[in-house]
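Structures for review follow.
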Structure P
Amino acid sequence: MRIGVPRALSFYRFHPAWAAFFDRLGVELVVSPPTNRATLEAGLRYAVAETCLPMKLFYGHVRALVGQVDQLLVPSIQRLAPGSTNCARQIGLPDLLRATMPDLPPLVAPDIDLGQEARALLSLVLEMGAPFSRNPLTLRDAVTAAWDAYRAARQAMQEGRLTPADFDRPGKAPPWPPDGIPVAVVGHPYNLYDPFINHQLLVRLARLGVNPLTPERLGPQPGANYWAFEHELVGAARLALERGVRGVIAVVAFGCGPDAVLVDEVRQLCREAGVPMMALVLDEHSGEAGLVTRLEAFVDMLRWRKADG
């Protein structure tokens with residue numbers, strides 16, 4: 001049995017857990033190749049113009065797996081915390097795919113609500129594993145392995161030993177310069193860690209002498225927000241400012257309504273703290289040259305501010 005995993009959206013948060021879970025059940029996971037221009041072109045055929053770039057890439061990664069696997073893992077992630085909600089498109093992913101792609105293999109499409117109590121989540125995961133094993137001890141072992149892998153990955157990311165871009169390439173250490181300029185780089189993981197979508201943003205910053213502090217490196221963010229991923233964006237910026245970063249880069253996707261609203265909240269937080277902030281808006285038309293020029297100018301400005309005292 002081969003189950004396909006699109007290298008997009010929830011991959012950048014939950015892949016360690018899925019990989020450990022299905023490995024214990026003897027199921028082979030096949031991750032779609034890294035994003036490239038062909039991935040985007042394939043996804044554009046199934047998306048309306050107003051769809052955000054991460055969704056267009058998700059469609060492209062699905063197309064890369066069609067015909068290569070027996071089933072596709074496409075969870076509907078409804079909540080990441082009690083009292084919050086997820087992006088409507090991400091909640092409806094299984095239905096969107098079924099409505100637009102008639103040649104899909106069967107979907108493994110659980111409804112995941114992390115706002116529920118632990119017992120309900122355990123029941124859901126056991127139900128997911130039932131088609132692959134009827135042994136309750138094996139299923140329990142798979143659930144435990146998934147939870148341990150998820151926690152270990154979060155710890156490794158907070159310590160700067162791992163990034164979601166390397167979830168399926170263990171052992172590759174991120175190139176963060178420990179004595180570099182501390183700059184918070186806030187945004188959703190699928191925007192920050194896909195090097196195609198952001199033109200190697202984190203690597204470029206490291207080469208410019210920046211130590212990029214992403215939400216995963218900053219750790220859990222305090223407070224709450226109705227939009228789960230937006231809480232991560234704003235919460236990470238607030239936490240970074242409290243820790244004395246020299247600048248903030250907010251990475252958002254064109255066409256994302258919550259991003260467009262809450263990037264202004266990040267801008268206001270930075271204004272109140274007297275910390276420079278730059279917003280990078282990504283879409284399929286974003287040019288590499290313009291992004292590089294803006295990054296270089298922003299980092300030069302941070303150095304000048306330090307030199308001026």
Structure Q
Amino acid sequence: MRPIGFDLVARRDNSLLIIKVLTNVNALSEDVAEELKVLSELLKGHPLLIGERSGTGFLENEVVYDRFGIQAISPETLESRLLDGVPLKIYAGPGGFYVNLDNERLLKLRQQQNISLGSFARSVKVSRRTVRMYEDGMNARVEFASRIEELLGDTVTRSIDILKTSQKIYHSEEKEKKPASSHDQTGQLKDFQKEVFSILKKVGYEIIPMGRCPFDAVSKDKERILLTCVHKYNKKLLRKAQIVSSISKITEKQAVLFVEGKVNRTNIEGTPLIIKKELKKVRGPEEILELILERISY
């Protein structure tokens with residue numbers, strides 16, 4: 001298997017996490033991060049980085065870090081959030097730790113308590129201009145947020161949701177320019193892969209190549225997502241099919257295997273198998289879906 005950009009996928013109810021585990025979160029490269037974000041958007045999930053260190057220091061518990069737009073937390077933070085329901089409010093930023101302020105609530109409470117802008121600024125030990133920026137939506141360092149809540153006698157911070165669906169970051173034109181990767185570097189397989197992708201495009205699928213996934217691409221039409229594998233029929237494919245089938249079940253997205261030559265089976269580990277000869281006869285996405293449904297029921 002080629003290097004994979006994520007280590008596990010996990011679902012609880014409608015929340016899907018695509019997780020990368022690294023001892024040092026700084027080891028996550030920008031390329032891997034971008035593919036994780038694209039994949040998460042396509043699968044309606046959320047990428048998450050779990051680690052112990054950032055550079056030379058340990059990750060603080062109950063603090064959310066960032067690496068190329070992907071949230072990073074410690075194993076202890078993951079446990080306290082998922083098992084104990086502890087809300088996460090603090091994130092690491094330039095020069096310290098910060099919280100997200102509920103600016104509308106902050107303004108409402110200050111006005112309800114008849115606290116002037118100047119008095120508020122003096123109590124929190126910031127400038128009047130900074131208070132205005134808080135009320136306009138700027139976040140605050142932890143120590144200032146603590147003073148604000150002590151002054152107002154109420155909570156004005158927002159929790160950070162590590163289980164939310166990722167925001168839209170995928171741009172098809174940019175991704176289609178990238179060549180599809182293959183864990184078998186022979187020219188023959190690359191040619192077969194290009195041929196399969198070309199056929200799928202002609203019948204109405206958009207192809208998003210994946211360089212660091214067990215599957216080679218995500219094929220997308222208006223109604224569905226296919227985790228798409230293109231491979232020779234050999235032992236590596238059997239191992240690949242096991243992993244892809246597990247991912248398919250958890251993500252609730254259909255997977256499909258495309259192979260060359262004659263094969264005396266119609267699925268591997270429950271994942272439908274389609275040979276090139278069959279694919280060439282297909283005239284639209286519906287016919288591919290029919291083949292897939294036949295192979296699943298078999």
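Read the figures in this text as sums done on the coordinates, not as results from a lab. Note that this is a predicted model, so its numbers are computed, not measured. Cβ atoms are built from the backbone, for glycine too; each structure is taken alone.
Quick notes on this structure:
- Source structure (of P, Q) for FRET efficiency 1/(1 + (r/R0)^6) of positions 9 and 97 (r between Cβ atoms, R0 = 35 Å, to 0.05), computed value 1.00: P
- For the structures shown (P, Q), mean count of other Cβ atoms within 10 Å over residues 17-24 is largest in P.
- In terms of volume of the Cα convex hull per residue in Å³, for residues 129-232 alone, the structure with the greatest value among P, Q is Q.
- Read-out helix-only ellipticity at 222 nm (-39500 (n - 2.57) for each DSSP H run of 4 or more, over all residues; to 500), computed value -15000, structure in P, Q: P
- When mean projected area of the Cα convex hull in nm² is computed for each of P, Q, the one that comes out at 15.6 is P.
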